[in-house]
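Nothing in this text is a laboratory measurement; each read-out follows from the coordinates by a stated rule. Everything numeric here is computed off the predicted structure, so don't read it as measured data. Cβ atoms are built from the backbone, for glycine too; each structure is taken alone.
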Structure 1
Amino acid sequence: MSKTRVVEIIESLSDGGAQSIVKDYATLIDKKEFDLVIFTIYPCTYSANYKQVIDAGVKVVSVYKTYNIWNRIINRICKRYYINKSLSSFIKTFRPDAIHVHSVMLGYLAASSDLLNHTNIFYTCHSLPFRYFGKGHEEEYEAAKKLIENNNMAFIALHDEMRTELNKMFSVNNTVVLKNGVNFLRFCISESNSEIRESISIPVDAFLVGHIGRFADMKNHSFLIDVFSRVLTKKPNAMLLLIGDGELQGKIKEKVNRLGLTDKVVFLSHRTDIPRLLKAMDVFVFPSIYEGLPVSIVESQIAGIRTITSDSVTHECFYKPSLIPLSLKEGEKVWADAIINESLIGPYDRDINEFNMAEVVRSLELMYKS
């Protein structure tokens with residue numbers, strides 16, 4: 001019996017949340033039943049996600065094999081035409097049974113709509129729908145409508161509220177909810193807290209505040225630095241661990257240096273050992289301005305780490321009493337006090353096994369074969 005051919009389409013395999021989800025889909029899917037390929041615009045060969053999918057034997061096809069000066073020129077002159085042609089050529093060759101699209105990639109796929117009459121198409125909305133289809137994103141909105149009308153594309157939402165919003169936005173009623181899963185097996189760690197800290201040059205007796213997230217405006221790193229400065233006034237042994245990469249990393253490093261916090265803040269990028277690093281933390285802080293359903297919040301709860309999060313994050317990922325939501329309007333002092341107050345607990349006690357990636361992937365497999 002022939003395998004079901006699946007393509008995951010995403011802009012790149014950088015170390016963001018959506019990219020990590022795609023990595024898990026690709027590495028955990030049943031290889032006996034599915035032939036899965038990841039199609040990207042940029043290769044991001046330096047990222048932890050890229051290295052993990054390659055190590056797992058997953059094929060990655062990129063429009064640009066490397067991103068050098070010549071590719072930048074091509075991209076500037078004829079980006080949409082070149083990417084459309086590359087994706088169309090790939091679809092003709094691979095002949096996928098199912099295509100799963102992520103991020104802002106529908107505009108490229110819509111150009112190949114005529115080739116997809118016998119292909120199941122799904123789109124996961126990894127953040128708030130307005131970020132992909134609201135004002136300023138009319139082209140992506142029209143591409144989504146075209147794929148719905150011509151190819152019966154179905155949306156995958158991260159939670160019920162998002163499903164309702166997508167159904168209303170596109171006048172459909174078939175949006176499916178599929179949570180951002182987590183590979184629970186990765187949280188079985190034998191190393192001690194002190195051993196992990198020693199490996200990343202964190203003192204054993206430090207009060208370690210941690211954050212995981214791409215350096216982008218929505219993640220609110222600048223606010224986090226201000227909060228941490230207040231934490232230091234009451235806990236001089238505090239340190240801050242920032243894990244991630246992104247366009248604003250340099251700006252945040254400049255702020256850290258300007259405030260004289262260089263010896264108190266550790267930056268790590270392109271890590272494949274997030275569960276291990278979570279185990280080293282005393283508290284996880286997540287002050288995002290907005291989110292879809294952040295995997296890192298789920299991971300911190302699975303790890304059993306006390307978590308202080310912005311209440312702008314959907315409550316659909318609030319599961320354990322270790323999680324305490326705060327309004328960003330409360331300000332730096334309230335956030336700093338909550339971080340320090342180790343007796344503070346949240347009102348949540350739900351079954352977090354709903355996020356088991358093994359179950360999420362089994363659901364996806366059924367959808368791909370439908």
Structure 2
Amino acid sequence: MDKSRRDPLIDAVRGLALVMIFINHVPGNPLEELTSRNFGPSDATELFVFLAGYSAAIVYGRRMERDGLVRTSFRLWGRAFNLYVLHLFTLLLATAIAATASLVTADPHLLDWINLGPIFFDPVPTLIGVVTLGHQAGYFNILPLYILLMAAASVMLPLVKINPWAALAPSVGLYLAVQIGDLNFPNYPTSGTWFFNPMAWQMMFVIGLVCGNRARNGLIPVPYHPFVAMAAGLVIVVGLGMKLAGYYPSPDALPLPFFMFGQDKTFMTVPRLVHALALLYLGAHFGARAALRWLGPIGRSLEEMGRHGLLIFCTGSVFAILAQLCLFAIDADRLTAGAVVLAGLAGLMFLAKGRSWYLGVSRVEQQLGSSPQPSALPANSV
């Protein structure tokens with residue numbers, strides 16, 4: 001993204017989503033109770049996917065106007081390929097960490113950690129599954145979704161630019177067909193299906209594309225209306241009540257299709273989708289920028305983490321699997337787990353700051369290198 005036109009709020013919200021994802025990826029720590037998933041049906045994943053679409057519309061929408069559809073499509077596919085390589089690399093690191101933990105502790109059961117067992121015990125078909133995204137380890141299944149969404153953006157983004165409804169109508173149609181038909185991509189070689197169903201989650205991504213395209217054109221993504229604000233507030237209150245009451249209805253609890261009232265994450269059912277959109281709407285219209293200023297240094301750290309989101313996400317994924325195995329090996333209590341998570345978050349924040357510093361130094365060096373340099377000045381003249 002053009003750094004001069006980045007929105008600090010978008011980066012900060014992305015950073016907040018990454019923080020919550022990291023916390024939730026280390027089960028058993030007390031900070032889990034503070035993440036958004038405890039206050040309604042949705043969690044940080046919906047936020048992450050929405051912002052992926054929002055940012056893609058701003059970055060690649062501008063490039064599409066400048067470079068045309070074909071060149072921009074190749075850029076999107078190149079981005080998807082880079083994500084694919086990063087996914088394989090982080091999964092390889094996770095596999096190596098599990099193997100090391102198993103050797104150090106002499107516990108072969110650790111090879112089964114987060115669904116890594118098939119890689120060790122049935123490697124021939126599983127390696128095929130890994131490279132085709134058919135086999136996904138637990139906590140390493142967001143990037144496969146992101147890969148497909150970025151590749152598909154070459155089709156969705158032009159539709160958004162023609163008319164938002166040209167993209168939203170087929171997106172809603174696919175979403176409903178997937179929910180009604182129980183459609184999903186199969187795993188390979190093991191049984192089951194993808195944890196994040198791309199055909200369902202594309203709905204949130206397309207909504208992000210539409211909102212980002214409006215923002216890029218200087219429009220409010222979704223204008224304020226008191227009725228919509230009241231409805232969004234009601235959704236959040238009902239979602240909080242469901243969560244506090246532990247209400248997770250079975251598929252036959254109501255005379256309605258399950259996707260209308262269930263809280264299934266794989267299919268991103270309607271309550272999750274609507275709750276996430278309600279949070280985004282109210283956050284956008286009621287004090288999000290003021291909250292960012294009020295947070296001061298913490299807000300700036302979140303902004304830096306969001307600015308380098310892919311680096312932070314991949315590093316956090318590896319940190320999380322390392323933390324899981326270390327905490328399991330020492331049979332840590334919740335306070336220890338919380339301390340480890342805080343240390344991991346501090347490490348991610350310092351990584352983001354270091355990355356910002358490095359890019360700043362590199363930018364200055366490039367500017368100096370491209371400027372005419374006086375060759376006859378003595379070395380101590382400045």
Highest-scoring structure on distance in nm of label points 7 Å out along Cα→Cβ at positions 222 and 254 (candidates 1, 2) is 2
With relative contact order in percent (Cα under 8 Å, 6 or more apart) computed for every candidate in 1, 2, 29 is reproduced by structure 2
helix-only ellipticity at 222 nm (-39500 (n - 2.57) for each DSSP H run of 4 or more, over all residues; to 500) gets -12000 when computed on, of labels 1, 2, structure 1
One of 1, 2 was used to calculate mean count of other Cβ atoms within 10 Å over residues 174-181, yielding 18.9; that structure is 1
Cα Rg over 2.2 N^0.38 Å, for residues 206-309 alone, calculated, reads 1.30; among 1, 2 the input was structure 2
Re distance in nm of label points 7 Å out along Cα→Cβ at positions 38 and 334: value 0.9 computed from one entry in 1, 2; matching entry is structure 2
The value 53 for percent of Cα pairs over 26 Å apart, derived from one of 1, 2, belongs to structure 1
Ranked by mean count of other Cβ atoms within 10 Å over residues 102-109, the structure on top of 1, 2 with the greatest value is 1
